Structure formats: C-alpha cells, structure tokens
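Bear in mind these aren't lab numbers, they're just calculated from the coordinates by the rules spelled out. None of the values given here were measured: they were computed from a predicted structure. Cβ atoms are built from the backbone, for glycine too; each structure is taken alone.
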Structure 1
Amino acid sequence: MDALAIAMLGVCSAVAFAGIGSAIGVGLAGQASAGVMSEDPEKFGKLLILTSLPGTQGIYGLVVGFLTMMRVGLIGGETVTLATAQSWQIFFACLPIALTGLVSAIHQGKVCAAGIQMIARQPAETGKAMVMGIFVELYAVLGFVISFLLLFNIKL
C-alpha cells in the first residue's frame, strides 16, 4: 500500500468514525427533543444545546483530518514524500479522536437524551442536564488533544 494512502486512511478514520458517532448521538438527542417539543414547543431553546452537543466530536475529527492533510501537503502546500513508518505514525495519530469521538458521541447522545427528559419534567434543571452531557465531552477532548500532539510530533 502506498505510504500516502496509509496516512489518508488515518484521515478517513478520524473524520468518519467521529462523524458517525456524532450522527448517532445527535440523532438520539434529537429524537428525545422532538418528543418533548411535541408537547411543549416553548422548550426549543433549552433543548437545542443538548441536542447539538454530541455533534462536537465530528468537528474534532474533521479538524484532525484537515490538520493531517495540511501536514502532508494535500491542502495548501506541496505533498510530502512519506516513508512507510511515517505514514503509519500518521495513521495511528488519527486513531485517538476516531475512537473516542465514535464512542463518546454515542454515549453523550444518550446522556443528553436523558437530560432532555429531565428538562421536560423540571425545566429549571437545564444547567444540571448540560453539565452531565459535558462530562462525556471530556473524553473526546482528550482524544483530540492526543491526536493533535501525536500528529505534530511526527518528523516529516
């Protein structure tokens, strides 16, 4: 397999897996929000943040994908000639956000859906529901930071 193709497999993994997790997580939260808003449309503003929160992992994956493509010169530069070892390093540097993005977005969607149900019964508890959803976000942020640090410590 071509060395650049291995690096691009890392890009695709970061973007696709984090994006899939976000789509599932937002879908779960969106279903819960739609149910609550069918009975009380005035809660839209309170539910919007919780519904969109699991989408951030997809953004983290996209950022790592763009940074990786910039690093190897596919965006805004001349394509770098990669050794096979370097391409595998890039691939593995993309995995932390790919995997944490996938798993944390799904679980964040579940936590946010539960928070949405809590808001349906107790609208004053919106802040608590958001805090619970943000706890799950921490692990995606850690995956993003590790991918970023690994990516920029590869000598090209």
Structure 2
Amino acid sequence: MIIAHLPAGYITSKMLYSRFQSRGCSLKLFFWSGIFGSIAPDLDMAYFYLIDKRQHHHHTYWIHFPVVWFSMLIFSVIWLYSGRFVNRAALSFIFSLNGIIHMLLDSVVGDICWGAPFSDELFSLFTVPALYNPWWLNFLLHWSFYLELAVIVLALCLWYRTSGS
C-alpha cells in the first residue's frame, strides 16, 4: 500500500474512540496517536534514502517487523489493565494497533518479514509485476490500487457522516 495507511488509521481510530473515551483520552490526542501509528512504520524511509542509499528494501528494517508492533500492542494491553495512566495506555494501544494494520496493508502487495527476526523470508499476498517505469506506475496501474482507493473512500464517508455535514 502506498496511500491508504493514513486513511486506514483514521478509520481504526474513529471506530475505536468510543471504547476509550471513558479512560480520559482526549479525542484529538487519540486520533493523532492513531494516525501517527498508521504511518510510523514508514519512518524508515528517511533511513532508506538518506543513510542506506536504497541498498536494502525498507520492509527489512526492524521498524517493519510485525513482532515489534505486536510486542508494543501486548505491552499496551497490559498497561491498559494495570489501571495506571490508562489514558496514555490507550494512546499507546491505538498507536500500536495502527502499526499492525500498516503491516497487514503492506502484506497485500508489499513484502513483509512476518517471521523476523527469526526468519528473513518476505511474504506478500500478491505480486505487482514490474512493467512500467517509474516504479510507482506499477502500483497505480495494478488492481490492488483499487483497494487503496476503497479505503480512502470509506474514510471519507466515515468523516462526512460523522462531521455533521
């Protein structure tokens, strides 16, 4: 996925906020945490371009390891039920959950190391053939891009329905 991460983070955060509202979470912080979590795995792009000089696929960096995001989510759940600073735990939860959703979305046509750090085997549900130059045209002209558009439309519909317009 290229452009659907942020809208997916919005959808997830919007759908779950009512469950965490009673924990003293502000709507604004909850949404920002969720949206940041939805794009946080791609912060490795700075390293990819500036330091690594595109030598390794950015999905092979630790920030794209699902075990990292699942560990943070488990920690967040334990923190939520500890009864201490539950508003911060809720922010940690939505951040981590959206990181996992990022991994799931990337797994449609992008390679993810689901077994990392124990295995470096990459998994994806479908492959985008390299037919066009520049590289991003391959993704825009692939059927999977319609899934991204569907996520965006769903996020817009949810926003429109709940914005009072």
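Quick notes on this one:
- Origin of the derived value 17.0, 54 (Rg and Dmax of the Cα atoms in Å; candidates 1, 2): 2
- helix-only ellipticity at 222 nm (-39500 (n - 2.57) for each DSSP H run of 4 or more, over all residues; to 500) derived as -28500 - corresponding label from 1, 2: 1
- Computed 36 for relative contact order in percent (Cα under 8 Å, 6 or more apart) - originating structure among 1, 2: 1
- When distance in nm of label points 7 Å out along Cα→Cβ at positions 40 and 104 is computed across structures 1, 2, the figure 1.7 traces back to 2.
- Computed over structures 1, 2, mean count of other Cβ atoms within 10 Å over residues 32-39 reaches its largest value in 2.
- Origin of the value 0.85, where FRET efficiency 1/(1 + (r/R0)^6) of positions 8 and 120 (r between Cβ atoms, R0 = 35 Å, to 0.05) was derived from one of 1, 2: 2
- Structures compared: 1, 2; top value of mean count of other Cβ atoms within 10 Å over residues 24-31, i.e. the largest, recorded for 1.
- With FRET efficiency 1/(1 + (r/R0)^6) of positions 80 and 112 (r between Cβ atoms, R0 = 25 Å, to 0.05) derived as 0.45, matching label from 1, 2: 2
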